Structure I
Amino acid sequence: MKIKITLFLSIIFSFSLFAQEDNCILLKEKSKTKIIYDRVFGISNATSIKKEDVSTNYFYQVYHEIQRADFLERLPKLEKLKENANKGFAQNVIPLSILISDFEKISQKSIDNNLVYINANQQFEAKQNTTEIFDEYQINLIASTLSKSDSKNATFILKDDMIFNTTSRKIETISFLINNENQWRTIPINSPFSVNFPTTGKQIIKSKITFTNGDSIEQSFSININNKKKNNTFRTSNENFLPNVVTDITATIPYQGQGENQAFFGQGEYEIFLDTNDGILDKPIFLVDGFDPGDTRNIATLYSSLDYGTGQNLADYLRTEGYDIVLLNFPTYTRANTTTVVDGGVDFIQRNAFILVELINQINAQKVGNHKNVVIGPSMGGLISRYALRYMEINNLNHDTRLYISFDSPHQGANVPIGFQHLFNYMAYGPLGITAVQPVVDGLLKSPAARQMLIDHFEGHLQTGSAFEFNTASASLLPTGAPNFRTAFQSELNTMGFPTTVRNVTISNGASNGAMNYSPNFEVMNYTFNISSTQRAILNLRFTPAANQTNQVSRLRAQQFVVIVWVTGFESLANSKAPTFTDGLDTAPGGRFDMTGFEEGLGDDPLLTQFFDNLNADYFTFIPTWSSMAISNTNNLYAPINSNSVTPFVASSIPTVNENHVTLNQNNVAFAISEILNGELATNVIAFQSLWIKNPAINSIEINTYYTIEKADIKVSDILGKTIYETKNNTLNGSFEIPLSLNKGLYLVTISSEKGNITKKIIKQ
C-alpha cells in the first residue's frame with residue numbers, strides 16, 4: 001500500500017510541477033541559484049549544454065528557458081534581445097550576447113525518495129531538514145543575436161547591457177579566434193570590431209571567456225555570411241539606369257496599413273539585365289518577387305529561379321530575343337530615419353505595389369523606342385503586379401504595358417493548413433516557447449501579407465485573451481481570415497478588378513481536372529518526440545475534412561515520465577470544419593507547398609529536424625487552382641476547370657497534375673514565351689509585316705515575302721529556346737525554303753536584318 005501511495009503522490013507531483021510554474025515557489029528557498037529548470041519544458045536540454053557551433057536560435061532558446069525559470073526575474077525577456085538584433089541590423093553591426101548562469105533541476109533521487117510533498121494549496125514543499133533536492137548545472141554561452149550578415153566584412157559589437165550574468169563569477173576577458181588564427185584576440189566591450197571572412201556561408205567563430213578566478217570556458221558560435229553587393233544610393237528619375245547592379249528604389253506613394261499609425265514609403269531593390277543583342281533598354285520585362293519571409297531570395301536567386309531545364313533559363317532566352325529583364329525584389333530594410341526593421345518580402349501588398357509603380361514610371365522614362373512592357377508576377381508577385389497596374393489605370397498613370405502574366409498567384413487567397421498554424425503558434429508562443437519556430441510564425445503567419453492572403457488564419461480562431469489556445473465551439477471552426485486584414489484586402493482587390501488595358505493571362509501549378517493533394521482528413525503526423533529521458537511531446541496532425549465534416553486537425557500533449565507512467569502536463573488542440581459547398585482547403589487541387597520550405601526556415605534544430613523527418617505528407621495545397629485561375633462562378637475548390645468556368649484570364653497554362661508552387665516546366669515556359677513573343681509587333685517595316693511562313697510545316701520551312709529583305713539572319717529554335725538551325729546573310733525575295741526535318745512540336749522562327757526583326761511561331765504536326 002505504501003508503494004502505491006508513493007507512486008500516486010509522485011505522479012501528482014510531476015503533473016502539477018510540470019503544468020504550472022508557480023507550484024515550485026515553496027522550493028525557492030531551498031534553491032541556491034533561484035533558477036529551477038523544471039518550471040519550463042526544456043526544449044534546449046540545457047542540462048547538457050551545447051558548446052560547439054552555437055546558433056542564434058539555440059542561444060535564444062537557452063536564454064528564453066533560463067529567463068522564465070528564474071524566480072528573481074534578473075533577466076529581461078527575450079524581446080529585448082530581438083530588439084537589440086533589429087537595432088544591429090539597422091546600424092549594420094552584428095550584436096553579440098553572453099549568458100552566464102547557474103541553475104538547478106529537481107533530482108530524480110528526490111522524487112523517487114519522496115523528499116517533497118504536496119500541501120493543501122497544491123504547492124510543493126520539501127520535507128523538514130531536507131536540503132539536497134536539486135542537481136546543479138552551469139551555463140557559459142556567447143553567440144550572435146543576428147543569424148546572418150550580408151557582408152563578408154562583418155562588424156560585431158558586444159555591449160555591456162547584453163552580458164547577462166546571474167552568478168558570482170566575474171568576467172575578466174572575452175577572446176575569439178577567426179579562420180584558424182593562431183592567437184586569441186580580445187573582444188572590446190562597447191566598441192565595434194571588424195572581421196573579414198574569406199568565404200560566404202556558415203562560419204564558425206571560436207570564443208573563450210576567462211574569469212577573474214582564472215577559470216576559462218571555450219566554445220564556438222556560428223553565423224551565416226552572405227555577400228549582397230549593391231548600389232546603396234537611391235536613384236531619381238533623372239538619373240541613368242545602371243545595368244547589372246542591384247539598386248535601391250523608394251516608392252513615391254505612401255501606404256498606411258492596418259495597425260499602423262501613419263503612412264510609410266516602401267523600399268525595394270531592382271537589377272536590370274539588358275538583352276544580349278543590342279544592349280539597349282528598349283523592351284522591358286518586369287519580374288516581381290513574391291512572398292519571401294526574411295528575404296531568403298535575393299536578385300541572383302530570383303534570376304536563377306527562372307531555370308527550367310539543364311542549362312536553360314527563361315530570362316537568358318528572352319534576352320537573346322532582344323528583351324531586357326528587370327527584376328524587383330522586396331528586401332528586409334530599415335525604415336528611413338528610424339531603427340524599425342521591415343521585412344519587405346511579407347509587407348503589405350499595397351505598399352510593395354507602390355514600389356512597382358515607381359519602378360515602372362522610372363523605366364518608362366528611360367527606355368528607348370515604343371515597345372510596351374511585359375509584367376510577370378509569380379506567387380504574391382502576381383497580386384502586387386495586378387494591384388500596381390490597375391492602380392495606375394484608375395489614377396491615369398501610364399504603365400505602357402501590353403501583357404500581364406500571373407504565375408500561380410492567390411487571387412482569391414492562399415492556404416497554410418490550420419492544423420499547422422495552430423501547432424506552430426502553440427510551439428512558438430505557448431508553454432513550450434520554442435524560439436526557432438517564432439520567426440516562422442512571425443514571418444509566415446503573422447506578417448501583413450500572410451494576414452491579407454490566408455483564407456483560414458489562426459488569429460480568427462483564438463480564444464478571447466489567449467495568444468495560442470483555439471476556440472472549440474462549432475460556430476468557430478469554419479475557415480476564417482485574419483480579423484481586420486483578410487476581408488478588407490480581398491474586398492479592395494475585387495473592387496479594383498484586373499488591369500483593363502493589358503492582356504491578362506495566367507499560369508497555374510494546380511491541376512485542372514480536380515486531382516487532389518492527398519485526401520481530406522489525411523493523417524499527416526502521429527508521432528512521439530522524446531525531448532529527454534523524462535520529457536516527451538506527442539503530436540497529431542490531420543488535413544482539413546470533407547465537406548460539412550468536422551475533425552481534429554492538431555493536438556499536442558507534453559508529458560513527464562514519473563516512476564513507471566507518462567503523465568500529461570499540458571495539451572492543446574484545434575478542430576476544423578469544412579463548408580457545405582467544398583471539401584477542406586488542405587487537399588484541394590492547387591500549387592503545392594513543399595514541406596522543406598518550412599524546414600529550411602527553421603534551421604538545424606534537432607527537434608525540428610525530427611519533426612520534418614516524421615511527416616506522412618511531403619506537401620499541402622498552397623494556392624488552390626480555383627484561386628490562381630480566379631474562378632468566380634463556384635466556391636467549390638475541387639470543381640474541374642473547363643469551358644464553363646468563369647475566369648478573367650483570356651488564356652492559361654494549367655496542368656492535369658498538381659505541381660510544386662511556381663514550378664517552371666516545358667509546357668508553361670512555352671506558353672509564356674508564346675505570349676511574350678507573339679504579342680509583340682516587332683517592327684513597323686512593311687517587308688516584315690507582310691512576311692508569312694507556311695504553317696504547319698511539313699518537310700521544310702517555307703518563308704514567303706512580297707518585298708526583298710537583304711542580309712537577313714534566320715534562326716529556328718524549339719519552344720524551350722534551344723537553337724536547332726541558324727543561317728546568316730540571306731536575301732529573301734518571294735519564296736525561301738529551309739530544308740529542315742523537324743520533329744513534331746512547336747517552333748519559333750526569328751528573321752532579322754538591319755531594318756528590323758520578327759518572330760513567327762510554327763507547328764510541325
Structure II
Amino acid sequence: MRSETGRISKAAEGDRRMDLPPRPDGLSPDDLLARADALRDGRAWADAAELYADYLRRRPDHWQIWVQYGHCTKECGDAETALLLYRDAERLRPEESDIHLHLGHALKLLGRRDEAAEAYARAVSLDPANDAARAELLAAAAAPAPVEEAPPDAAVPAAARVFDASDLLDYAKRNRAPTGIQRVQLNLIEHSLGGGAAVAAFDPASGAWKPIPREAFERLAGLARSGADPADPDWRDAVSAASDAVRRGPPLDFAPGCTLVTLGTAWWIPNYLLRVREAKARHGVRYVAMVYDCIPVLRPQDCAEGLSAEFAAWFAGACVHADAMLAISDCTRDDALRLRRGLLPGADDVPVAVLPLHAGPLLPEAAAAPARPRRRPYVLFVATVESRKNHLLVFNAWLALIRRHGADAVPDLVCVGKRGWKADEAFALLAGSRALRERVFLLHDVSDAELDALYRDCLCTVFNSRYEGWGLPVTESIGYGKVPIVADNSSLRQAGGEAALFFASGSEPELVERLESMLFDAEFRAAQEAKLRQAPPLRRWGELAADLAAALAAVPANPTPPLARLAPFFRAGADYAVRALPGSDPTLEMAIADAVREGPCWGRLKEWGVRTLRGCAVLRLPATAIQGTARITLQMQGPPGGGRFGLRAGPAGAVDGPFRWIEAADHERLFCVLKVPDAAGRELVVEIDTPEGSHLEDGRLVGPNLLGFMVCAADDLAARLGYLERKALAKLVAV
C-alpha cells in the first residue's frame with residue numbers, strides 16, 4: 001500500500017502542474033477513459049489513477065473525472081492528494097453537491113472534522129436530498145473532537161412542555177434567513193417559553209434530547225430576524241452556542257406526563273420515533289406532531305428525490321406514536337385524517353387540532369427598514385423557486401403583460417426565495433427572454449427587515465402554488481394591507497379568505513386578467529384594498545401561541561401505546577419487512593417496521609433491512625389472537641465478517657431462559673424459528689444478543705442484520721407453507 005500511495009502522489013503532483021506531455025501510447029482520450037474505468041471497476045486503483053491523469057492532461061475541464069481520480073487516490077491511502085483533486089473538481093463545478101460530500105470524506109480521513117462538517121453542510125444546502133451528506137453531517141455534529149462533559153450535578157429542571165427545535169437548529173447551521181416552517185417555529189416557541197415550557201434538540205450521539213437555554217434560543221431567533229448572512233460572526237457564535245449546549249449538555253429531564261411537541265420536521269433524524277417510544281415508556285411522555293402539509297404524499301412529482309418515501313414512513317409512524325396532531329389549516333387536517341383513516345381504519349382516538357396561521361406582519365411598524373432601492377413599481381412573489389410554486393406560470397403571465405401593454409407600462413416582478421428543485425423550465429424561460437429578465441428579479445437570503453420593507457412598498461403580491469399546507473406569504477401580504485392574487489386551491493382559500501383575489505389554479509389567462517385589473521385599473525385596485533381592510537383582522541403570534549397551549553392542554557392524559565394501537569391491524573401469518581420501505585403512500589407495514597424495535601441496540605432502517613448493534617436488541621411484537629403456542633420466524637443475515645449471536649423469546653415481561661447461540665458466516669442468509677407458549681393476547685418479545693468482540697463497522701460493534709419476521713400459531717401449517725413459498729420461490733404463479 002505504501003508504494004502505491006507514493007505512486008499516486010507523484011502522478012497527482014505532475015497532473016496538477018499540467019506541464020507533462022501525454023503518454024506516448026497513441027490512445028485517444030476516449031480510449032484512455034474506457035481503460036481507466038475498467039481498471040477502476042477491477043479495483044486496480046493505482047493503474048486507473050495514472051490513466052485518469054493522462055486523460056485529464058488532455059481534457060482538464062472534465063470535472064467528473066477529477067472526482068474519479070480523487071477516488072482512486074483515496075483508495076490507495078493518499079487522502080491528502082485526494083482532497084486536492086476534489087478541490088480541482090470543485091473549482092470547475094462549485095454547485096455540485098456530491099463534490100462537497102467527497103471533500104467531507106477526505107477531510108474526515110485527515111482528521112479535520114470541523115472542515116469536514118462544513119463540507120457536508122454545504123453539500124446538503126446545495127441538495128437537500130443528499131442523504132449521505134446529511135447522515136455524515138449528523139455524525140460529525142454528534143461526534144466532535146473530545147470535549148469536557150458537563151458536570152453530573154448540572155441538573156436541568158423538568159418541563160411540562162418541551163418544544164423540539166432539532167430541525168430548526170439543523171437549518172441554522174447552513175442558513176440564516178428563515179423560510180415558512182422556520183418562521184412558524186421561531187415565533188411559536190419564542191412566545192411559548194416560560195411557565196413550564198422549554199426548548200430542546202435531539203442529540204444523535206447520545207440518543208437523548210438536550211435542553212437549549214432560553215437565552216441561547218432567543219438570541220438565535222433575534223439574529224434570524226435581523227439579518228440574512230450566515231457567515232456573520234454573531235450568527236455563527238449564536239449557532240455554535242446552541243449547538244454546544246446540545247452536544248455537551250446533560251439529557252433533558254422529562255417530567256412525568258410531559259408533552260413533547262415537534263413543531264418542525266423529524267423524519268430525517270435517525271431512529272427518532274424509537275426514542276419517542278422510549279420516552280413514552282419511561283416517563284409517560286405524550287407526543288404531539290405538527291403536520292404542515294401532506295404534499296409529499298399528494299404531489300410526489302413536486303418533491304425532491306427521496307422526500308416522499310421519507311415523509312410517508314414518518315407519517316405512518318406518527319399516526320401510531322402521536323397522542324395528538326396539529327394541523328395548520330382545515331385542508332391539512334382533512335388530508336391528514338383521510339390518510340390516517342386509510343392507514344388505521346376506524347382508529348379515530350387521536351385528535352387533530354387546527355392551528356390556522358392567521359399571523360400579522362413580520363415586524364412592527366417601528367422596526368421597519370428601507371427596502372433595497374427600486375426605481376420602478378413592483379409586484380412581490382415570496383416563495384421558494386420550485387416546481388410546486390409554479391413560477392413558470394407567473395413568468396409566462398408577465399410575458400403576456402409585456403406583449404399587451406409594452407415593457408414600460410408593466411411593473412417589475414420581485415421574487416424572494418431560495419432556489420429549490422424541479423424549476424429548470426422557469427429558469428430556462430427567464431434566461432432565454434431578455435424582456436423578462438428586464439422585469440423579473442430574483443432575491444435570495446433576504447432578511448426579515450428587508451422583506452418587511454418589500455411588503456410595505458409593493459403594489460400587490462402574487463402567490464401561485466399547486467398545493468399548500470397554509471400559504472404564509474398570503475397572510476403576510478394581507479397583514480401589510482397588500483392585496484394577494486392567489487391560486488384557488490387547497491388551504492390557500494382559507495389563508496386568503498375574503499381579502500385575497502383568487503384566480504383558477506393553473507389558468508394563465510385568468511391570472512393575467514387579475515393582474516391587469518390590479519395593475520391598470522385604479523378604481524378596481526382601490527375597491528379590492530377597501531375589501532381587504534374590511535376582512536377579519538389578523539392575530540399576533542402571542543395569540544397563536546395561546547391557541548397552541550390550549551390544544552396541548554387537551555391532549556389525552558392516558559394515551560394508547562404504539563403497539564397497542566397497531567394490534568388490531570397486525571395479522572398473524574403476514575410477512576413483515578423491517579426496513580425502509582419504498583413508496584410515497586404511508587402504509588401499515590411502514591409503521592410496523594419502525595415500531596417493533598425497542599432499545600438502543602438498533603441501527604437505522606435501511607433499504608435492505610436493519611443492523612443490530614452490540615448488546616441486546618429487543619424486537620417487541622403486537623399482541624395477536626393466537627391461541628396456545630406462537631411461532632416466530634426471523635429472516636436474518638449473519639454479522640459482517642461472520643460471528644456469534646444469541647436468540648431467545650417469550651411474552652413481554654416474561655422473557656427468561658438461556659439464549660440459543662448461533663454461529664453464522666459473513667452475511668449468511670438465515671431463517672431463525674422461535675416458539676413462545678401461552679402467547680394469547682400478549683405482546684411477544686425477541687431478544688437478539690451480540691456479545692463483546694463483535695465485528696467493527698463504521699466505528700460501531702455490530703451484530704446480525706434483521707430483514708423481516710412472521711408470527712403465526714405453531715400449528716398453522718398453511719401460514720408456514722405460504723411463508724416458505726414466498727421466500728423460496730422467486731416467482732410463484734398459480735394456474
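If FRET efficiency 1/(1 + (r/R0)^6) of positions 185 and 489 (r between Cβ atoms, R0 = 41 Å, to 0.05) is computed to be 0.95, which of I, II is the source?
Only structure II yields this read-out.
Which structure, out of I, II, was helix-only ellipticity at 222 nm (-39500 (n - 2.57) for each DSSP H run of 4 or more, over all residues; to 500) derived from, given a value of -13000?
II
Here mean count of other Cβ atoms within 10 Å over residues 193-200 has been calculated and equals 13.1, so which of I, II was it run on?
I
Going by FRET efficiency 1/(1 + (r/R0)^6) of positions 441 and 585 (r between Cβ atoms, R0 = 41 Å, to 0.05), which of structures I, II comes out largest?
I
Once FRET efficiency 1/(1 + (r/R0)^6) of positions 201 and 297 (r between Cβ atoms, R0 = 30 Å, to 0.05) is calculated for every structure in I, II, which label goes with the largest value?
Largest value of FRET efficiency 1/(1 + (r/R0)^6) of positions 201 and 297 (r between Cβ atoms, R0 = 30 Å, to 0.05): I.
Out of I, II, which one gives 14.2 for mean count of other Cβ atoms within 10 Å over residues 57-64 as computed from the coordinates?
Of the options listed, only II reproduces it.
Read-outs: derived from the displayed coordinates by stated rules, not from any lab. These numbers were taken from a predicted model, which means no experiment stands behind them. Cβ atoms are built from the backbone, for glycine too; each structure is taken alone.
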